Structure 1
Amino acid sequence: MHGKVVAILETRTGAHLGELISRRGGIPLLAPALAEVPDIDPEGLRALLREWRATPMRLVIFQTGVGTRALFQAADALELGAELATGLAAATVVVRGPKPVGELNARRIRIDLRANSPFTSADVLAAVAPLDLASAPVLIQRYGADNPGLRAALEARGARVHEIGTYRWALPQDLAPLRTLLTSLAAGRVDAVVFTSAVQVQHLFLVAGREGFADRLVADLQRCSIASIGPVCTQALEKFGLQPNFEASPPKLGFLVAGLDVLLGGGGDPG
């Protein structure tokens, strides 16, 4: 990447992503764009498991690793972890991507179906397409925001959908790094921006509006190379009139960084 400045909006793995970019000669500019705020209602979880007892879930969809872990931790705190595991043993368990797999394996929870890459809601729906969902109780482990499309598609097939939230996405408490990024973009000091989730796009534009950069942000980003982790992130960019120069396939950090390296003039190889 030959000294190119690469903005990173990732929070949880931002430091690791920065290291990968540094190894290829880039200069990471860390500007975390979201915070994961715990958001689980213990009494709501207790009520869900009580209802599960009476009417077993036929299908359970795990969407994220952090949410899966938080759900089990909350159940453990209520001394209901074993009951959750028993309920899952009688259900069809689906994972949206690779991140919930480790959490479920650690709990010795059988995984029945896995969505294919790039792990979108459409891929989840394709994985469960052969199942009869008429009147079936279905539980979705919600990620940091609602996924109305997935819920609506399951309900259209006759499923009775329940959702359980374990965390929500919010703006970081410290917005100074995002302000620095907006100023650097305006001054032309950023060569590339890496987006690893749709909510990062939304939050960047939200802060730009608050800080007086809304009218110029699209033009500032268009002067940079834009890398997207996958199709959901790309769709969020397109809603703001932006087209990424590169979309990782499969949607993994190694492929994202390697593709960006090629885009910025390096050698790059996804391994």
Structure 2
Amino acid sequence: MAANLVKAGHEVTVYNRTPGKVQALVERGARAAARVADACQGDAVITMLADDAAVEGVVFGETGGVIGSLGEGAIHISMSTISAALSQRLAAAHTNAGQRFAAAPVFGRPDAAAAAKLFIVAAGAPDALDACSPLFAAMGQKTIHISNEPPAANLVKLSGNFLIASVIEALGEAMALVGKAGVDGHRYLDLLTSTLFTAPVYKSYGALIAERKFEPAGFAAALGEKDIRLTLAAAETLRVPMPLASLLRDRFLTLLAHGGEALDWSAIGQLAAKDAGLGDPPSGSRG
């Protein structure tokens, strides 16, 4: 994503908590920041981090955090998959600091990010989203302005990941069923994706399950568990029963219990095969 911003001609300063990870971007023309504050001197700052705790640490850091470093009227664009509750807190904090805030989580695996083909779900004040448009255009193929309220974008993102995880679980169960009867998994997948279920999500995740290719992870199982947990937290707040989400949480916990933290989250699709006596549960490489 940062590389595509550089490619589009934007002046980009990059910060990573692991300094060595910025080198490839520096070689493409970005500038390295030694501190969070050094990356907050422009018109906008983008955060893309693993979870709520990471975002809170970077934004609310007592010395040199985003809130304390971003200029008046500048925009914090949060593209992480975080809770709706934290998004609301961020929006309020930036307003109090005289800054602007936009939530803009994305749909798309690493290959889509590299190709600037992400789908961006944006929410925030119209003037803030308009100002962000050139940045979104550099990173994604389509931006959907879902609401003026930032938490709405985060809730939509969580709901989408819930749906993807549901597809993965359903594919895993169906493929275990026909597989135990001797049907070739690749032929079965070709049938499904050329007739009933032609959406890319069925093709990409179905292939990973059929090939049992869960490493390297495009999206780690631990992050998948986090997203389902956040979905259930939002559902509890809104009093929306989500029994399938509860099942998915347990499937992710099973995978994590077997050492699958670093596997791709599609590895939950292999649990059904194990339950059917078709092999061991997926587990990560151990040193």
* Asked: Ranked by mean count of other Cβ atoms within 10 Å over residues 76-83, which of 1, 2 sits at the highest value?
  -> 2
* **Of the structures 1, 2, the one that 3.1 was derived from, the read-out being distance in nm of label points 7 Å out along Cα→Cβ at positions 20 and 116** => 2
* Structure fact -> Candidates 1, 2; helix-only ellipticity at 222 nm (-39500 (n - 2.57) for each DSSP H run of 4 or more, over all residues; to 500) computed = -15500; producing structure is 2
* Asked: So distance in nm of label points 7 Å out along Cα→Cβ at positions 124 and 140, computed for just one structure, reads 1.2; which one of 1, 2 is that?
  -> 2
* Structure fact -> Comparing 1, 2 on mean count of other Cβ atoms within 10 Å over residues 156-163, the highest sits with 2
* Structure fact -> Computing mean projected area of the Cα convex hull in nm², for residues 52-211 alone for each of 1, 2, the value 10.9 comes from structure 2
* Value 14, calculated as relative contact order in percent (Cα under 8 Å, 6 or more apart), assigned to which of 1, 2 -> 2
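Bear in mind that the values in this text are calculations on the coordinates, not laboratory data. Because the structure is predicted, anything quoted here is derived from the model rather than measured. Cβ atoms are built from the backbone, for glycine too; each structure is taken alone.
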